[in-house]
Structure 1
Amino acid sequence: MRQQLIAKEHFRRGNALRCLIDKVVLRRRARDQVAVRIVWRGGAVSEFEVTMPVNTLTSLSRYAEMEARVLDLAQTGIEDDMIAHTLTAEGHHTKSG
């Protein structure tokens, strides 16, 4: 019963959005980045970037920079979990986004 209510709510919200959105434009900027532009019925425009998952780490747009940073941090003796935290804080992400 709860699943049906959730499904109905998602359907209702989807219909509401279709009434408000004129068009959506997607432009791939890199293998792991998509620029999204939403044009609303009233003429307003929303633009943002979405990080997409990729199959391999080397497909990440900032892979070389991330690799160099990992090596740099590892050579100073920082532990793996702290390296991961630092990379995330610097805006790096995994291949799954």
Structure 2
Amino acid sequence: MEQVRTNAAKIAFYYLLSLVALLFMSISVGIIVFQIINKNIFDALNRISDVSQEPLKFAISALIISTPLFYVTMRQIFKNLLLVCWKKIRLCVAG
């Protein structure tokens, strides 16, 4: 009976890359939400409104880079999983 060959290093790289991209996406969304809260909700204890644009710029740029990267790597992972499943099904039917 034939075995289905998979490239484990490539799959591990895709999973690692997708997790890093997901991490950057979640951190960026959190930074954006907290910057919106800092700008729109008045703090009674702190009279000086200190809202910096730098974290917001970083978060938006990180989202622009990490979101397509995450979706492309997840597409590759799912495509590889479907390919392996179809090969296993074909081997079971043939064998």
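We did not get these values from a lab; they are worked out from the coordinates using the rules stated. Small disclaimer: the values here were computed from a predicted structure and weren't measured. Cβ atoms are built from the backbone, for glycine too; each structure is taken alone.
Remarks
- Which of 1, 2 yields -28500 [helix-only ellipticity at 222 nm (-39500 (n - 2.57) for each DSSP H run of 4 or more, over all residues; to 500), calculated]: 2
- Looking across 1, 2, the calculation of relative contact order in percent (Cα under 8 Å, 6 or more apart) that yields 48 traces back to 2.
- Structure responsible for 4.1, with distance in nm of label points 7 Å out along Cα→Cβ at positions 40 and 64 calculated and labels 1, 2 on offer: 1
- If semi-axes √(5λ) of the Cα gyration tensor in Å is computed and equals 38, 19, 11, the structure in 1, 2: 1
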